[in-house]
Structure I
Amino acid sequence: MSDGQKTGGSDPAEMYCLFAGMVDQVAVQRFHNGLALCSAAGVKHMHILFQCAGGIVGDGISLYNLFRASPVELTLYNVGAVCSAGVIAYLGAKNRKTSTYAAFMIHRAYISPTAATSDRLSAAADQIVIDDDRIERILKLHTKIPPDKWEIHRFADVWISAKDAVDYKIADGIGEFAPPVGQQIFNVWPPQQ
């Protein structure tokens with residue numbers, strides 16, 4: 001994680017972080033490094049602003065598993081939109097808050113068939129079936145998404161408001177990311193150049 005702006009004293013047991021990006025291998029590595037550093041420094045609770053337009057299914061599942069096993073208590077805050085693979089990662093956190101004005105989006109896995117051979121399309125279809133199964137098992141384990149939304153999920157993106165996300169158990173409450181005045185803030189994204 002890169003240093004943020006320090007404007008005063010910070011509580012070393014509490015850490016506040018920012019993430020706005022895609023869930024990909026680089027994001028996974030940065031979260032791994034960040035959690036390792038926090039754990040070694042004795043941080044007890046990380047608050048993470050989490051803004052995500054989606055990403056790679058396997059990387060979302062990796063973050064989901066990392067967040068579930070974290071030795072540091074995590075609270076993720078959806079401050080605008082958490083979509084696709086980002087929702088899977090978000091569900092791994094013990095504490096999940098959403099801004100009143102935020103939204104979530106889920107959909108089935110997909111690929112672009114551009115320049116694919118018939119063999120590659122066949123293999124990709126097998127991969128998508130596996131990814132859809134993994135996504136749906138995690139969603140059903142943690143959420144109470146109603147049947148009408150699951151029906152839409154079969155063929156389209158499903159957008160979910162903050163209020164509905166709480167009702168469906170995607171988030172555990174409405175809450176705003178609000179670091180205390182003077183708290184140091186760290187950035188999980190973008191990667192260092």
Structure II
Amino acid sequence: MSIHTVTPRQLYDKVQAGEAIELVDVRTPVEFREVHVDFARNVPLDRLDAAQLAAARNGASQPLYVICRSGGRGKQACEKLVSAGGRQVVNVEGGTQAWVDAGLPVVRGQQAISLERQVRIAAGSLVLVGSLLGAFVSPYWIGLAAFVGAGLVFAGITDTCGMGMLLARMPWNQVPHATSDAARGQQDSNAASCCS
């Protein structure tokens with residue numbers, strides 16, 4: 001399945017030209033709070049109801065743009081949306097990181113550790129602990145390191161990360177009291193204005 005893409009600059013130029021743009025950011029609420037495109041709304045990938053969103057957009061004349069941190073989760077979201085019958089779904093190449101690197105305007109809030117870094121920290125810690133326990137306690141513990149290694153291989157092949165999905169649901173990756181997209185967006189605006 002081929003997903004259409006747009007560069008951050010091309011999307012920004014469309015906004016500057018006055019086009020009505022619908023941009024969905026599929027990162028965690030904490031990542032969104034840290035930095036996001038000002039006209040994006042946050043719908044985390046693990047909570048994305050692709051069928052509902054595709055049905056709501058049935059007959060929409062403008063594309064639905066999807067952005068994440070670097071493009072991977074955005075591509076997954078686009079694939080889900082297309083599979084659910086969504087049309088005109090476009091992934092923003094390079095995600096929010098490319099948007100920032102291009103010097104385009106963003107809303108900044110409280111700093112957080114990105115989900116990608118959290119996965120690396122968790123995976124590395126589990127491999128280290130499994131290896132140490134395997135060497136000094138019982139050789140069976142080496143299975144923990146093997147399990148994490150197999151999970152990383154699977155994530156690389158399928159471009160789906162179970163550990164990332166699990167970490168995305170952890171309390172430190174949630175924005176307190178944000179129960180809806182509108183509430184989350186309002187809270188993010190407040191956080192950005194007092195923390196910039």
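Any read-out appearing in this document is the output of simple, stated calculations on the displayed coordinates, not a laboratory observation. These numbers were taken from a predicted model, which means no experiment stands behind them. Cβ atoms are built from the backbone, for glycine too; each structure is taken alone.
Numbers at a glance
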item: With helix-only ellipticity at 222 nm (-39500 (n - 2.57) for each DSSP H run of 4 or more, over all residues; to 500) derived as -16000, matching label from I, II; result: II
item: Parent structure of the calculated result 26, given that relative contact order in percent (Cα under 8 Å, 6 or more apart) is the read-out and I, II the choices; result: II
item: Winner on distance in nm of label points 7 Å out along Cα→Cβ at positions 96 and 144 once structures I, II are ranked, highest first; result: II
item: Answer label among I, II for the case where mean count of other Cβ atoms within 10 Å over residues 120-127, calculated from the coordinates, equals 11.6; result: I
item: Rg and Dmax of the Cα atoms in Å from the coordinates reads 18.6, 64; which among I, II; result: II
